[in-house]
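Chemist: Multiple structures follow.
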Structure P
Amino acid sequence: MWNMFLLETLVSVLLGFALFSLIDAFGRKRKNREPPLIKGWIPYIGKALEFGRDPSRFLAALKKEYGDIFTVRIAGKYITFIMNPNLYPAVIKHGKQLDFHEFSDQVSPRTFGYPCIRSSKFPGLDDQIQRSYQLLKGENLNTLAQSMVENLELVLQQDHHTQGSQWRTDELYGFCCRVMFEATFMTLYGQPSQGSRHTHIAALTEKFKKFDAVLPLLIAGVPISLLGAAKAAREELKRFLLPQRLASMLAPSRFIQDRVNMFEQYHMLGDLDKAGHHFTILWASVGNTVPATFWAVYHLLMQPEALDAVREEIRCVLLPSQQEVGSNVVPILTRERMDRLLLLDSAVSESLRLSAASMNIRVAQEDFTLLLAPDLPVDLRQGDIVALYPQIMHMDPEIFEEPQSYRFDRFVEDGQQKRKFGKSDQKLTYCCMPFGSGSTKCPGRYLAMLEIKQFLCLILLCFEVELLDPQKQVGLDQSRAGLGILLPDTHVSFRYRCRPM
C-alpha cells in the first residue's frame, strides 16, 4: 500500500512538472529589439537558484556571454539587467515609465507588517511621508548628529570604559551592533521617561538580529509564519514602537515626532500598523549602517598604516590645540568638522565599495522602448523589472585599479575628494552606489555616513583597538545580496582598552 502511494505521488509530480514544462515551452519568446532572454530549464524558478548562490559571479558570467544587457527569469519575474554603468543615467531618468513604488508597495508592507498606504484609505499619506524625509537634511541633520554623538559617548562610556591598561575582548560585529543600535534608537525615538537608557535595549537588539536574519526570505515572499521565531520577534519590536509607548519617550527626533503626528491623522491606520511604519524606519536606520560600521572598522584594523593615517587626521582636525583626549578634553564632532576629514570619508567610502551589494530596481509601467544610447534602443514589456547591480561596477578593474584591494585613500586626490572615475574613456555619472540611485536613493544616507564616522572617531581617539587574529580571512556573506551591505561570513574577535590620558 505504501509503495503504491509513493508511486502515485511520483507520477503526479512528474506529470505536474511535464505540464509546467509544456506550458513553459509555449511561453515567453524573445522579440526583436528585446535583450537576450535567459529562462533556465526549471519552469517558473528559472535562474533563481544560481542567482541566489552568488549574484555577482552569476551576473558577471552572463555579461561575458551575452553582453551589457540581458533578461533573466528569476522566480517567475523577468529581470532585465543593465551591466554597463555608462548606461545607468538613461535608466535612472525614466521615473515615469520605470517606477520603484510598484515593487516597494508589495514588499515593504508584507515585510514589516502594515497595509499598503498608496490607496484611497490613506489619501495624501505617501506624499507626507516623502516630505518628512526633508527632516533628515540641513539644520535638522546637525541636530541629529549632535544627539547621535552624545548617545554614542554615553553607551561607550558606561558599557566599554576600561580601567588602566586592562584589555577587554569582544566580537567585532556584535560590538558594533550593540553600540550603534542603542545610540541610533535613542537618537531617533528618544530616551526613556526614567533613567538615561532603555532597560530592554539588549533584548530588542537580539530580536532585531533574529528578524534581520530572515529578511532576504521575507523579501522573496516567504510568509513570516513559516520562519520560526521571526514573527514573534517582529511583533515584539513593533509593540515597543506602539504610539502610546513612543509618547512616553523623552526628546524624540523631530523626524520621528513628525511621523507620529502624521499617522495620528489617519484613523484607518491601527496602532500596530503605525508601529510597523516606525519599525521600517528602525530597520532602515541600522539594518545597513551596522554592517557598514563593522567593515569600516575591520578594514582599518587590517591595515596599520591606514589606521595611523586616519587616526592622525582625526586628532588634528577634531582635537583643540592638538591635545589628547582626556577628562577635560573632548573631540569636537560637529558636522562642519567632520566634513573636513577627507581620509576618513575616503576610508568609509572604500569599505562601502567593497561590501555594498544592493540591487536598484524599477518596474516597467507600460510596453515601451528604453533608449539607453542614441543607437541602443531596448524594448521592455509592462511588468518587467529593470535592475542595476552596482557591485559589478564596484569590482570593475577598468574603473578601480586592483578593485579587490582595500585602499583607504582611493577617494582622495590632491588634497580633495576624488569623485571622478571613468570607463571606456567616458566619465561616469555614478561610480560608487551604496545608497541606491535617483529618486529612490536612501533619504537617510547623510545621517548614516555621519553616524559611521562619529563611531570611528570616538573609537580611534578614545581606545586602542586590535584584531586578535589579523591573518584570518573574512569574506562576504552572500545571503543578503541585493539588499544592501553584506555581512561578514565569520566572527571576528578583537580587543580594546581606553587610550592612556
Structure Q
Amino acid sequence: MSYDTIILGAGWAGSVAAKELTSKGHSVLVLEARDRVGGRAKTWQGEGGAKIDVGCSWIHGYREGNPAKKIAKSLGVEAHLPKPAEGLVYGPDGPLPKEKVAALRSCLSAAQASFKLPYPAPQPSASLASALLSSDSPLFKPSSPSSDPATTDVSSTSPANPSEVTSSASSGDVDKTLAEGLARTLEIPLGLKLEKASLKWAGWETTTSFAGSDAAPEGGYEALVNKVLESSKAKVELNKIADSIKKTESGVTVHTSDGSSYEARTVISTIPLGVLKTLSREFFSPALPERLQEAIAGTHVGFLEKLLLQYPTAWWPNASTIGSYTFLPTSSSQPTENSSIEEIFDGSSLVMANFAAPSLPNPSPTLLTYLSETPAKLLLKQDPAEVVKAYHAFLVKRLKPSTTPPQPEKYNLTNWLTDEYSYGATTTPSIVSQNGERSPLDFKELGRPVWEGKLGFAGEHTEMEHRGSVAGAVVSGFREADRVDRLLELLKE
C-alpha cells in the first residue's frame, strides 16, 4: 500500500502533523522506532498515583499563546497552573538569607541585561562565560534587585516554579563564588556550558519564545501526545527503525531494519537532531544538500538529565511550603572524569523541585533534580543505584534533617544523552564559532524541505523562533502538515 505521507517519529511534531494531514483527508503512516508513542515526552509513574514528566515538561507560555494549550483543551486535557511557592538557595554553610539571595539574583539579572543583544555585536568566538564571568561583570557588583520575576528567578524552569522576589537587597560586597555558582544554574535551561554558548546570540530568541506562565498537563505529556495521535486517523507502527529513505519516480520509499519497505508520495522526518548526526550519508538517497549536512553537523544538541527520588514520606525541611531548593557548590573544583560521585554533586550547581509542596494537585513525597551538562555526562557513566545512594547522602548532608530520614523507595535517572533514539535533550542556543558559522539561521536550514518538497523535516530543531521546546515541535508539525497538504494538492493536478 502506498500512502500520501509517511511520518518518521511519533513524538509531538509527528503526532501533530499526522492529526492535521488526516483531518484534510490524506492517508498517513507513522513509523516510530520506540516501543511507545511520545518520543522525548516521557512520564514517570510512582507510588500513590504520582506522574512526573522526565522528558519535556510544562506548557511554557500557557497564557501567552503556546499552541499546546489549545491542543490540550481540544482533547479535554486539563492543565494546572502551579500555586506560587518559595524557593531556597543553599550555600556551602546552609540556606542563604533572603536578602543575600535577592542580591545575588539581582546581580545575575543585571549581568544578563548588560549583554542581551549587545551593540556593537561581539565576535562570534566570544562566549557567554567571557562576559558573564569577567572581572568587571555586573554579576560581581552590588545592585538593586529587579522587580521583574522573569529576570530575577533563575529557578523558573523548575517544576516548583518559585515566584517570590525580595524587594530589597544588601548593598555589601558580592560573594563571587556564590555568584558564579548561581550563574551556573543557567546551564540547566541552556543545555550547555556557559563557555560554549555564543555571546553574540545570547537572548536572541527570548523576544519570540513562549514564556511567562507555565501549566502542567493532567496525566503528563506522554499521555497527551498519545491522545493527539489517537485522535488522528493515521496508521501507527511501533518498533520500526528506518535505515534508509530513497527518492523514487513516484515519491519516496522508506526501508526499515526489519526488512520492511513503505512507499509514499511524501515523507516528513521528525528524527531528532542528535540521531540525524549519527546517520551515514547513504541514509538519504540522493544525499542531503551540503548546506543542510553542515547545519546538522554544526548545530548543538544540549544536555539535560533528571534525577528523581520518591520517598515514603517527605522528610526534607519545609516540605509543605518550599517549592524548590537550589544547591550552590561546596567545592571550588570543577568535577572531572576522575571525580567521585560525591565530588560531582559537591562541585555542581543543582536545582531540585519539591513535589511534596501543594503547588500542584496530588502532592507526592518526590524530589526531582535537574542535571546540567557536566554532572549529567559524568553521572551517566556511573551505576544509577550508586548515584541515587550518593545523592541521598548529599541531600542529608546539605539539608541537615533533625532525624535520620528514610531511604528512597523508587528512583529514576534519565539517560537522554545515551538513548539511541535521542542522543541528547533538545537543541541549544547558537554556540560559539570562529568565523560566524553558527547562528539562529541554522534552525531555519534544518527545517527546509528537499527533493522538490517530497522530503520535509519537523521537530523542535527545525524552528528558529521556538527551538528547544514543545512549542517548537508543535509549530513545526503544523508548518509541515500545511506545506505537505499544499504539495499533495499540486501533485494531484
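Chemist: Quick one: mean count of other Cβ atoms within 10 Å over residues 281-288 came out at 20.6 when computed from one of P, Q, so which one is it?
Modeler: P
Chemist: Looking just at mean projected area of the Cα convex hull in nm², which of the labels P, Q belongs to the structure with the highest value?
Modeler: On the way: P: 28.6; Q: 23.3.
Greatest value across P, Q: structure P.
Chemist: Still on this model: With helix-only ellipticity at 222 nm (-39500 (n - 2.57) for each DSSP H run of 4 or more, over all residues; to 500) derived from the coordinates and found to be -14500, which of P, Q does the value describe? Mind showing how you got there, number by number?
Modeler: Numbers: P: -14500; Q: -8000.
Only one of P, Q returns -14500 for helix-only ellipticity at 222 nm (-39500 (n - 2.57) for each DSSP H run of 4 or more, over all residues; to 500), namely P.
Chemist: Hey, distance in nm of label points 7 Å out along Cα→Cβ at positions 137 and 233 derived from one of P, Q reads 3.4; which structure?
Modeler: P
Chemist: If we compute mean count of other Cβ atoms within 10 Å over residues 81-88 for structures P, Q, which one ends up with the highest value? Mind showing how you got there, number by number?
Modeler: Working: P: 21.6; Q: 18.2.
Between P, Q, the highest calculated value is found for P.
Every number in this text was worked out from the coordinates using simple rules, so none of it is lab data. What you are looking at is a predicted structure, and each value in this text was computed from that prediction instead of being measured. Cβ atoms are built from the backbone, for glycine too; each structure is taken alone.
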